Structure I
Amino acid sequence: MVDAKIRIQQLSYAYAGEEALRNVTLDVQANAITALFGPAGGGKTTLLRLINRLNDLVEETSMRGSILLDGEDIYAPGTDVPELRRRVGMVFALPLPLPGTIRENVVCGPQLAGVRDWARLEEILERSLAQAALWNEVKDRLDSPAIALSGGQQQRLCIARSLALEPEVLLLDEPTSGLDPISTGKVEESLFELKQQYTIVIVPHSVQQAARVADYAAFFLMGELIEVQEGNQIFTTPRDQRTEDYVTGRFG
């Protein structure tokens with residue numbers, strides 16, 4: 001794969017001696033959607049958390065191998081972790097709007113990062129909500145409580161909140177698992193637009209979603225990367241029998 005934004009090399013990771021990932025090597029292409037799919041317990045969410053360094057404070061863990069962002073090891077001594085998390089945003093399965101208004105949810109990150117000019121904050125607000133396919137639905141009630149939004153709108157608000165910090169990479173952990181089909185469709189549509197500017201890594205909630213959105217797809221099973229291919233190939237002509245069994249519903 002050329003122009004890899006993220007390069008994962010021989011990565012193994014364990015919690016309290018229990019191996020969650022085993023010798024994973026994977027290139028994540030820039031400006032594309034890479035889907036990590038497979039049965040629960042395969043290590044997909046663990047991998048997302050490692051790319052964002054969310055596991056730093058988890059005790060009794062061990063890691064071997066490396067994760068490179070633009071060729072730089074994100075676990076190298078002296079890495080600016082807050083800056084890494086600005087460059088690599090993450091959205092979780094459960095929408096978690098912050099207390100306060102829609103406007104406050106989106107601009108809080110840039111304000112904490114030092115943006116004080118209100119015109120600039122308003123620009124960030126509109127851009128981020130538009131990129132998350134939410135602007136037209138909320139532009140007339142920006143000062144309403146975020147918690148009053150529907151579940152699908154709350155999830156898109158969380159995406160907008162990550163985008164407000166202008167990340168380079170967006171990690172999505174089953175972002176539509178609790179949403180209705182219409183809301184799911186809106187989130188997926190926004191991803192196709194977002195990949196023009198961002199590198200996206202998603203753990204989809206189903207094989208069907210992976211097939212719909214993935215430019216590249218990687219199948220994980222029990223902590224092992226079984227295979228990776230372009231999305232339009234892995235779901236029709238998988239190389240590994242285990243992948244074929246999974247995508248055709250023989251297990252999982």
Structure II
Amino acid sequence: MLARQVPDLSKIVREIECSNCGAPLDFEPGETVVTCKYCGFTCVIETGESFKLQHSMLVSRLDRDAAEKAVFSWMSKGFSKPGDLSKRSEIRRSEQFLLPFWMIPISAKTTYKGVFERLGPSVVKDGKIERKYDWLVLGRQRSEFPTREYRVPLEGKIPFRFDKIPKGAQVLNSEITEAESVERARQEVEDHHRFLAKQDVDKVIEMKTDLEVGEVVYVHAPVWFLAYRYKNSDYQVILDSVTGEVLRGDIPPFEFKLFN
């Protein structure tokens with residue numbers, strides 16, 4: 001009896017064609033919102049339908065040389081870094097990615113009741129938190145990207161165009177849908193308001209948050225990931241390719257010496 005052959009699903013998935021130009025869509029398993037690299041058409045893989053939101057992008061202002069120069073400038077500033085960091089470091093790897101972000105405008109109103117007891121007898125307090133956010137959700141399932149420290153400069157966004165992608169940069173597709181990004185943003189905002197409430201009271205008794213979600217924006221933003229070596233150890237820097245700002249940078253520990 002012949003063994004049943006199981007089809008390679010990853011190959012079948014990769015044969016899906018762009019419904020706009022007919023070219024094969026290039027994407028990885030798990031990615032759900034995919035942009036055709038030939039015509040720029042964006043679709044939802046699960047349905048094959050046209051992407052309903054405007055797909056935007058930010059234009060990179062830093063090539064590899066400028067990105068590495070910005071990192072060395074960052075190394076030379078600040079009291080928390082070794083004094084010879086910029087002189088003794090070597091950039092070992094520089095990679096630029098266009099990362100997919102969902103920007104969710106949210107108006108959040110929270111009322112809470114809690115117990116305040118840190119300065120004496122317990123006191124029951126009522127409180128209110130009202131905030132507006134442009135909440136950012138990265139469209140990747142597993143990432144250590146510092147989303148909370150990153151502000152997407154939407155004033156500089158343009159419609160997505162492949163001719164504006166820097167040479168050698170890799171475009172990552174989103175692994176989550178618009179609905180999933182909104183649900184994640186709602187949960188994160190609620191968690192954030194619970195954190196804020198706990199700054200005012202020691203124990204939250206009741207809490208209710210009302211959320212109003214605005215028009216979602218889907219945007220690709222250019223980011224440099226650089227690895228450098230200092231004294232036989234490797235470190236990483238994440239750099240905003242639009243502003244040149246270091247979003248997160250590993251800093252080698254100080255070597256304290258009492259005597260020379």
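For which of the structures I, II does the calculation of distance in nm of label points 7 Å out along Cα→Cβ at positions 164 and 244 return 2.1? Derived from the structure labelled II. When Rg/Rh (Cα atoms, Kirkwood Rh) is computed for each of I, II, the one that comes out at 1.08 is II. Determine which structure produced the value 3.2 for distance in nm of label points 7 Å out along Cα→Cβ at positions 20 and 132, calculated from the coordinates; the candidates are I, II. Matching structure: II.
Match the computed value 13.8, 41 of Rg and Dmax of the Cα atoms in Å, for residues 28-67 alone to one of the structures I, II, and report its label. Derived from the structure labelled II.
Given a value of -5000 for helix-only ellipticity at 222 nm (-39500 (n - 2.57) for each DSSP H run of 4 or more, over all residues; to 500), point me to the structure among I, II it was derived from. Answer by label: II. Taking distance in nm of label points 7 Å out along Cα→Cβ at positions 108 and 148 as the criterion, the top structure among I, II is I, with the largest value. Computing FRET efficiency 1/(1 + (r/R0)^6) of positions 100 and 180 (r between Cβ atoms, R0 = 30 Å, to 0.05) across structures I, II gives 0.75 for structure I.
Read the figures in this text as sums done on the coordinates, not as results from a lab. As the structure is a prediction and not an experimental result, all values here were calculated from the model. Cβ atoms are built from the backbone, for glycine too; each structure is taken alone.
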